[in-house]
Structure I
Amino acid sequence: MVPDEISSRGALWRAIRREAETALANDPIGSSLSTSIFAHCSLGAAISHQIGQRLGSNIAEQQQFARVANQAFEASAELTDAASRDLEAIVRHDPASKALLPALLNVKGYVALQAWRVSNWLWQQNRRDLALLLQSESSDSLQVSIHPSASIGTSVFLDHATGIVVGSFVAIGDEVTIMQNVTIGRKIETPDRAPRIGRGVLLSTGATILGDVSIGDFAKIGAGSVVTRDVPSGCTAVGVPARLINCPEPVPA
């Protein structure tokens, strides 16, 4: 299990390597840990390798994407900080993930989110063609399409991570959980305004959030719901179109 707080990027990486050493000792035959963990000197480098392996369709593409990702992680300590918090969030909140190493190597939503973080870094560096290429490859390989211009906080968990679409300029806060087949994007009528998702929000399977809407902190969006109006903090929205239930305070009609 991950400790309640891992104070530094180096401490988290050391914890991952200890788990890898234990795993290798328990099952030395057929292990890929030498290339996925032991060949790397940092969490950012290991994640870059995962991005290359997952997004590249051949060795040349794998190496190219890994180099680009590693460049981003080396240039921005914030990327590694965010990746660390995302990884800790998986182990804390996902009952199926009991340790750091399996979450890093096997949770495709984690790799997809870190690939987005690299594409967002490229977008901010005005390397937008390459940013959009990473989005496209992530969509094809991982079934997660997040526009590089979106804004996403940390400790975010993409659970199952199939069929997730996040459009341009969407804003997502810290500690958000997004289940499979969730769509968040703009409406044709308001193309200049994208949804804003607050802290600690749960977006359940198949939820759709569209247009100039704000989802308040710690709100919950039910499975299959379609949200086109604001959801206050702490409320649950269910149905098509979504209606509010279980609000902590009365909501004006």
Structure II
Amino acid sequence: MPVLVMVRHGESDWNLQNRFTGWVDVDLSETGVAQARLSGQLLKAEGLRLDLAYTSVLRRAIRTLWIMLDELDMMWLSQAPSWRLNERHYGGLQGLNKAETAAKYGDAQVHTWRRSYDVPPPSLDPDDPAHPRHDPRYRDVPPDLLPGGESLAITLDRVMPIWDERLAPDLREGRNLLVAAHGNSLRALAKHLFAISDEAIPTLEIPTGNPLLVELGDDLAPRQVRYLDGKRAGPLPTIR
């Protein structure tokens, strides 16, 4: 059975500062580096053969992957970065302190922006210098595909093409994949894999430093699923 390993990047500097991060390219904190090492150590203990790694184009995910591969003594593994695995874009909230934002807009509104499935935050104007169309790492992406703000539903629409065109074909060919990405891009993948409802998906948390190992059948339906560090697993997704 092919295996998909999904790991959320370690704590970032802005996670530590309680800021909305989204597509802003911040690095790992010291704790995040330690969490990435733990992820690599947990995966190494499995003795799993890996064939290919995917990540976003944001350094906190890329560095998490590099640290994990170093722990695995697999720095040679082929790596495929994709903007489609980026974190959810938080639009005009990016860079703002979450507590200060709640004080300004109210807890209910911020909770809706953060946790609803289909309500996006305030969007960046395309002419805003912070909009991704002005970032050279996205120069090969059609501008109309680059978001100024996303709900989880929009994030899922962005993530699905890489699942359909890259990840799923690799898995069908029997390749074991490691995906180092972000809380919301991984929640989007989990929603698809585990057929999680729109109502239930906002409650799914993907912990840092704790790889999720999914064994798939030939039809790519999950057969077994577990976090590698059971102490911080939380509720596992339901296998359909």
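Since every read-out is calculated from the coordinates, none of them should be taken as a lab result. Bear in mind that the values here come from a model prediction, so they are computed numbers and not experimental data. Cβ atoms are built from the backbone, for glycine too; each structure is taken alone.
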(Q) If distance in nm of label points 7 Å out along Cα→Cβ at positions 65 and 193 is calculated from each of I, II, which structure is the one that comes out at 3.6? (A) I
Q) If you work out distance in nm of label points 7 Å out along Cα→Cβ at positions 33 and 49 for I, II, which one comes out largest? A) II
**Q.** Structure from which 30 was derived, relative contact order in percent (Cα under 8 Å, 6 or more apart), options I, II
**A.** II
Q.
Starting from the value 61: which structure in I, II was percent of Cα pairs over 13 Å apart, for residues 73-128 alone calculated from?
A. I
**Q.** Structure from which 34 was derived, percent of Cα pairs over 27 Å apart, for residues 25-168 alone, options I, II
**A.** II
Q.
With helix-only ellipticity at 222 nm (-39500 (n - 2.57) for each DSSP H run of 4 or more, over all residues; to 500) coming out at -9500, pick the structure among I, II it was computed from.
A. II
Q. I, II: which one has semi-axes √(5λ) of the Cα gyration tensor in Å, for residues 17-56 alone, as calculated, at 20, 12, 6?
A. I
Q) Computing distance in nm of label points 7 Å out along Cα→Cβ at positions 121 and 225 gives 3.5 for which of I, II? A) I
Q. Comparing Kirkwood radius over Cα pairs in Å across I, II, which is largest?
A. I
